[in-house]
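J.: Structures incoming, each one as structure tokens.
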Structure 1
Amino acid sequence: MTPPRVTVQQAWDALVQGNERFMAGELHHPQQNAARRSELRGSQAPNAAFLGCSDSRVAAEILFDCGLGDLFVVRNIGQIAND
């Protein structure tokens, strides 16, 4: 079953709140269980896309306290994007 879509504002608010939890050291680690893995078996519907650096110390899922399937993450050297 595909999770309900969220608005842009709801997605942004979730990222901000997740980052605030990260900064406070109070991570919830949401949706990182067997049930969530099962949900994602057939499809994915991330709420946000994230272009970030391939630096192993900077993982978007941790910085924003997101669960499996919550973010579509592309990591490369220097977070460079062009056409």
Structure 2
Amino acid sequence: MSEVLTRQQAFSAMFQFLTDHHQQTGSEEVAALLGSCALLSDGQTADPAIWQDWSVACDRALGGNVKMSLELRNGGISK
């Protein structure tokens, strides 16, 4: 059985994941991202650019253009 999420549902799942991560770590960076992603009463994100960035990320994922491997070099992370 294959489950399909809408962009809104995937955004909600990402928001919940980040909320859980923030509760576990107390990360200020994650808190700032959550603030930008929070929905206002009109349904728009607090930072209007966030939804556009999310849509672009969804397009890349649907097109198979997301690199998810992690490479370590000299003790640092290479993107």
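Only the coordinates and a few stated rules stand behind these numbers; no lab work does. Just so it is clear, the model here is predicted, and its values are computed rather than measured. Cβ atoms are built from the backbone, for glycine too; each structure is taken alone.
J.: Taking relative contact order in percent (Cα under 8 Å, 6 or more apart) as the criterion, which structure among 1, 2 has the greatest value?
T.: 1
J.: Of structures 1, 2, which gives -9000 when helix-only ellipticity at 222 nm (-39500 (n - 2.57) for each DSSP H run of 4 or more, over all residues; to 500) is computed from the coordinates?
T.: Comparing all candidates, it corresponds to 1.
J.: Out of 1, 2, which has the highest value for mean projected area of the Cα convex hull in nm²?
T.: By mean projected area of the Cα convex hull in nm², the leading structure of 1, 2 is 2.
J.: With distance in nm of label points 7 Å out along Cα→Cβ at positions 19 and 35 as the yardstick, tell me which of 1, 2 scores highest.
T.: 1
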